[in-house]
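Please find the structures below.
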Structure 1
Amino acid sequence: MNFVVASIARLGALIIDGVVILGNFFIFLFTALFYIVVPPFKPRLAIRQIRIIGAESTFLILLIGTFTGMVLGLQGYNTLRRFESEGALGTVVALTLVRELGPVLTALMIAARAGSAMAAELGSMQATEQIDALTVMAINPIQYLVSPRVIAGLISFPLLTAIFDVIGILGGYVIGVDLMGAPGSSYLNGIAQNMDAHDIATGIYKALVFGLVVMWVCCYKGYHAERMATGVSRATTEAVVMSSVLVLVWDYFMTSILL
């Protein structure tokens, strides 16, 4: 009997701890969003984060987007050739990139590059008590450290996703048309005729949500890193893993809603 009571007590404690953690997680997000619209505003901090998150990730996005489009062009051509539908290659490549692969791969790459660095930076500031020092100086640490990063993510992710889509479509054209021999006019006309504003808006919506999710998770994990030798490394690892998983989960739900 005592064993059953102890098991129920442990289960209840785990549930309560989970609810508390989830509540703190959402309070952190709402606080960061609140301070975006509350003065004093920090445009220089936001611009600096846009450079770090967006501009410095451009080469990586160009590289990944190019090879993703090339793979889609190669695989798409070989698949469509079995059905004598090589003219639909442009539509397949463009819709796959704009609706799915562009936003998802962009978010995963930025989470791995900028998100990990962000979590490590905030974790180091927490471990060295720099965040406490900001509080002592009457500077709100979330408004100073987190809100500019959230703004930068909401701006950078759609722009980088657009770059990924464009360079991926060009990569698919180079492989599908120039190398494999698919009709170039059909490639471009298929994109113009079959991709509409809803497809583009779907990709933008996903990029905005993924940007918010990645910034939210990475900032939270770094901001609440444990003050111990392994605290920063653990926070960085958890930030990248959790943000990547949430990106894929949200991609499914958004696809089921927007499809």
Structure 2
Amino acid sequence: MQDFEVSGWARPFAKLGDKVLYVLTDLGRMGIFLVSLLTGIFKHPFRGRELLKQLRFVGAGSMTVIFFTALSSGMVLGLQGYYSLHKFGAEGMLGSAVALTLIMELGPMLTALMVTGRAGSAMCAEIGIMRISEQIDALECMAVDPFRYLISPKMLATLISVPLLTAMFDVVGIFGGYLAGVKLMGVSSGSYFNGMILSVSNHDLRIGILKSFVFALLLVWISTGRGYFVQQIRGVGFGAESVSKVTTQAVVMSSISVLIFDYLLTAVLL
């Protein structure tokens, strides 16, 4: 089929159609990538050593940034919550406000954003470099499944690590709220913990856990997928420049997806 030149009034519609086709192609490509990613987890032989390596990188390696983010967020919530509740004489509800905010919203969301910035960007860059240096092509030539060998262990490690890091975030954040509200502002320790115990239900905990799993899936899917298809993404260039641009793109897309799905899950599950 011969190409023909589009001119005049039809040119904007041609550009729009080209962009729509590219977006649909990219969505289909990423959908097939997700299916391959999930099925790669169950293929044998299972790479246990690689899984442990990724657990150390994604999970243990992110504990420091999660700890300080959680402590800071909890202390800010404690101070701001005390300032707001004090106006209504309801300082005793501070523990409830801090715990629910962390468990249902800030814990899963901020954990996912921190892991995206630290581990997701590294995954994208690593796979992108392997793609442009033809290492992934070499694996395929040797009949080695790149998903089972390279990408699925990263996904499984992220699905395990992010919920555990979220639980750590919640505990440290509640402790930070205790430091700010009880130790600094003088709220009763008993009312802080009693209000938290009475208000937090199993349903609230399930929402936080489900969000952490969904966010983990989103960040590892987008991060690894952008790196895997680095040579097929429009507008990122070639070579090292393409890896840097696609890594930035992956972090931005993962962060926006986490924020959007946070709202959608909250609207559906509450």
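Read the figures in this text as sums done on the coordinates, not as results from a lab. Treat the numbers as computed from the prediction; the structure is a model and nothing was measured. Cβ atoms are built from the backbone, for glycine too; each structure is taken alone.
Can you rank 1, 2 by FRET efficiency 1/(1 + (r/R0)^6) of positions 32 and 104 (r between Cβ atoms, R0 = 41 Å, to 0.05) and just name the one with the largest value?
Comparing 1, 2, the top value of FRET efficiency 1/(1 + (r/R0)^6) of positions 32 and 104 (r between Cβ atoms, R0 = 41 Å, to 0.05) belongs to 1.
Of the structures labelled 1, 2, which one yields 2.8 when distance in nm of label points 7 Å out along Cα→Cβ at positions 152 and 200 is computed from its coordinates?
Considering all the candidates, the number was obtained from 1.
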